[in-house]
Structure I
């Protein structure tokens with residue numbers, strides 16, 4: 001295999017960008033899709049939760065398979081499934097087929113992208129894991145930044161079906177690039193041959209790792225609720241156009257990119273556990289202010305006030321995700337893909353569950369959305385209550 005010429009963070013960012021593109025690119029097209037499929041935008045929004053469930057299942061099976069057979073075979077298999085499902089979505093004619101094919105597309109995405117964090121853990125140690133994950137995330141954030149804009153442009157020029165053509169072409173290009181550039185990071189002598197259940201139980205039984213996995217999942221859940229509800233919030237409630245939607249959505253992504261960059265700088269001076277807690281507190285405060293704004297002063301809940309608070313809520317994940325993932329992976333270097341899979345499954349199942357809860361509670365106002373977001377971040381903060389950051393970090397490093 002030729003020597004790698006592209007930086008590893010860039011290669012992993014291209015892989016990890018698969019699902020942000022698959023989720024965010026078609027958000028501006030939901031109204032058009034609902035019209036063509038003769039259903040409501042609210043039912044089309046269920047395809048986001050369907051995707052999250054499929055992605056979780058892909059990760060759940062892909063993690064142990066990656067630890068047993070290597071990273072590259074799972075990446076290749078997942079990308080092929082994703083690309084073929086995207087091609088099938090081009091000709092879908094019903095809501096049912098949309099949901100089924102999105103589920104299959106997500107399984108492929110989960111099989112492929114579960115390897116990204118595992119590859120980082122294969123190659124790096126200590127604080128370098130969090131720094132590299134932040135760098136991957138910062139580069140990958142270009143995808144959700146441009147995805148709604150690209151989706152809106154594609155919708156206006158060639159219709160919503162072209163969005164899935166674009167996704168299939170992207171998956172094929174990433175497949176070619178990674179087959180050419182990405183070397184196997186999990187050699188045969190380090191691979192696990194135990195039953196997947198035993199490895200999953202090992203992760204679940206680890207008290208501190210379990211708490212960090214739960215905190216990350218609950219913190220990320222609020223973002224998925226926002227993604228699911230953002231077409232309603234911006235297109236219907238605030239009466240913004242499909243052309244303006246990508247800019248409103250992209251503002252949150254820019255904030256997350258900035259927070260990821262800030263995290264890299266802060267890791268030079270502060271423990272990742274302290275940074276993680278600061279991010280969780282920032283998310284909690286912004287969610288509380290959003291709830292108070294819509295409940296106490298709904299007449300003052302203008303877009304100019306809501307947008308900055310939403311940016312802080314979503315952007316805080318730049319201080320949360322990389323640090324929590326790195327902490328969990330410190331405990332499980334030999335089964336890093338399994339640990340990543342369990343973490344990812346928890347994140348996406350939680351996101352899908354809370355998205356369905358929002359859908360059930362939706363009453364034509366943003367209040368249920370904000371309350372669900374506040375509940376998720378409050379629970380995330382509680383998950384890490386009374387876990388000393390210094391002790392956790394020291395014990396994590398001792399297991400490497």
Structure II
């Protein structure tokens with residue numbers, strides 16, 4: 001075959017191929033855009049559920065619409081220019097350079113648009129930064145890869161907290177209450193974000209950033225870390241649980257109740273011994289005691305990089321674990337809780353994880369091999385760079401019977 005004809009034939013097929021890929025790219029883009037428009041998305045920025053998020057929504061919607069109109073105009077003008085003045089051998093079109101009226105107009109119009117956006121933006125930023133109306137203060141600390149919540153003593157809305165409460169994963173707050181979060185980090189930079197209740201706020205080691213939080217009604221509002229923070233950044237999630245004042249009082253009372261040891265000789269009692277021997281090095285359970293009556297105190301600063309691990313005192317009062325990554329509720333019970341009416345939500349949430357709603361497969365897999373479920377260390381066998389400490393939870397090499405015992409014990413931590 002003549003090489004020149006082969007080349008011409010190949011070149012003749014290229015435009016068709018380009019058109020094919022262009023159409024595919026366009027359809028893919030449209031599909032991805034529409035996929036982001038799902039109803040009832042748990043992290044939808046256009047579904048505000050609190051005073052602060054509504055301020056953001058009031059600001060972002062007109063900006064979004066204006067930006068959309070500007071984008072359509074720009075795309076239309078550029079598209080028209082590309083079609084109208086495509087090189088067909090014609091003379092160069094008349095140039096607008098040096099046209100003072102046009103240049104002034106194209107300078108003033110963007111300035112007006114930017115002024116219209118910047119002024120309400122600055123006003124909203126100052127409104128969101130208000131601290132004087134705080135009715136509850138909670139310390140929030142990010143670490144690889146979970147969030148810790150430390151409730152300061154004193155008033156939290158209508159409820160008085162008599163002694164510190166430390167929990168993880170789920171932030172529990174009273175509804176219609178101005179909560180002030182004081183956010184920091186123990187290791188690397190994280191970013192705290194629950195879109196239904198407010199915008200993002202970075203958690204920076206050595207610094208304290210504040211964030212207002214308020215929920216209009218009872219429910220679960222989810223979020224996630226939005227600053228890349230290591231291997232399991234995508235698995236660092238969190239939730240805010242809003243309760244009525246009465247239900248929040250019940251939650252606080254439950255957090256401060258005395259430790260109840262499992263019945264002697266039971267599987268749970270064996271699990272308590274397994275926990276004390278293996279897990280208590282890092283994880284604290286309040287008022288847990290050794291056989292001699294001395295308190296069991298965790299020392300995570302000796303074993304993990306952040307120097308702290310989640311407090312497991314009331315693990316089964318939460319709906320998820322391990323950075324709020326894995327469910328403790330079965331799918332059926334989780335759907336019922338998430339779809340509960342605001343008036344019914346509190347009573348359902350305060351039940352905790354009951355045996356019939358306990359999703360134990362994920363917890364068993366976690367106890368069997370945590371790094372296999374949530375990557376935490378590039379090379380877990382080389383700890384020289386961290387002084388012998390782990391990032392995240394290591395594999396404790398628990399035996400199947402030990403896992404059974406631990407499950408029975410943890411199921412009673414509610």
Structure III
């Protein structure tokens with residue numbers, strides 16, 4: 001079988017950067033060689049990594065496209081080195097049945113730069129009408145933006161116990177949130193106190209007790225709530241919970257659910273991430289309008305991050321703070337394996353999604369260069385390294401940080417890929 005293309009360069013393969021020739025056929029890698037005599041190749045400059053996967057984005061499409069849509073959100077993703085995204089179901093009209101799922105699928109088709117999948121929202125009553133094409137299910141254990149809380153009984157829920165695909169839990173206990181709901185929220189510290197870490201811990205104890213095959217606790221804000229439960233479910237962390245804290249002057253742009261925590265909590269959570277004690281690094285990209293962020297008291301929760309997630313981490317790799325293997329495991333390998341997608345590695349049979357990086361090109365984040373509709377980032381001024389070139393299925397989509405190809409992304413069926 002002849003290759004459609006052969007790429008050469010310094011690929012990260014088998015634990016190190018190696019000069020390789022990588023052959024691509026029908027969008028997938030089918031051969032990797034150290035020597036390739038007599039065959040021309042396309043040279044990729046820089047350090048070549050697999051494309052990254054973000055299993056937790058809120059692109060607001062359909063229903064709130066004034067905040068973000070799949071075109072702008074997925075463009076942001078690929079500029080940040082993310083070639084696959086999984087979008088959450090808490091749209092303005094939540095994706096709770098196959099009709100809403102099919103509507104969302106039709107709206108997004110042909111409008112995504114990245115490959116994508118959709119979750120469905122499970123509230124304890126709608127198992128028989130959830131689309132079988134869902135990448136997985138999302139359960140809100142407590143209230144959050146556009147959410148429908150789970151109203152069933154976790155221990156007696158047969159559908160949940162027998163569900164084969166991943167289930168992502170927004171891990172804040174409803175009962176705990178209600179106990180703290182009367183607190184006035186004027187600052188980020190107040191927001192932390194109104195949704196304390198104990199709400200997260202209560203939720204995690206419930207998740208750990210379930211029999212569902214694949215359980216993921218989303219956006220863990222305090223590693224202390226997770227450390228003794230490691231191995232009982234998959235732990236996800238977001239950049240804002242390891243790089244930001246409630247003491248920073250971020251205003252409503254630092255408001256998220258669960259909240260930013262005290263500096264000491266952030267530092268311990270960061271160290272746990274650096275030590276490889278989390279499973280996923282996801283952005284929880286959650287954009288809002290500027291009017292939704294005028295004050296902490298009345299502002300909506302959510303931080304943008306799909307474009308900055310990997311560049312922030314690459315800067316830490318450059319500084320020798322974060323091991324590259326940890327970033328690849330959390331940001332590419334483990335997410336793809338969990339969702340049964342042949343991505344996240346430079347290996348035979350895997351998608352030819354490549355990200356080329358020049359580690360010398362470290363810079364300060366300029367939010368004006370981001371591609372979200374409201375590009376106001378609490379990471380503005382942080383050190384970042386953006387990919388120079390991005391390839392999807394062997395086709396260059398970003399060249400020199402400029403977009404080349406329009407909307408090559410397709411919906412993923414994890415059972416087939």
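Computed from the coordinates by the stated procedures, all read-outs in this text should not be read as laboratory data. This is a predicted model, so every value here is computed, not measured. Cβ atoms are built from the backbone, for glycine too; each structure is taken alone.
Structure notes:
- Entry that produces 14 once relative contact order in percent (Cα under 8 Å, 6 or more apart) is calculated, selected from I, II, III: II
- Source structure (of I, II, III) for helix-only ellipticity at 222 nm (-39500 (n - 2.57) for each DSSP H run of 4 or more, over all residues; to 500), computed value -25500: I
- Ranked by mean count of other Cβ atoms within 10 Å over residues 82-89, structures I, II, III are led by III, which has the greatest value.
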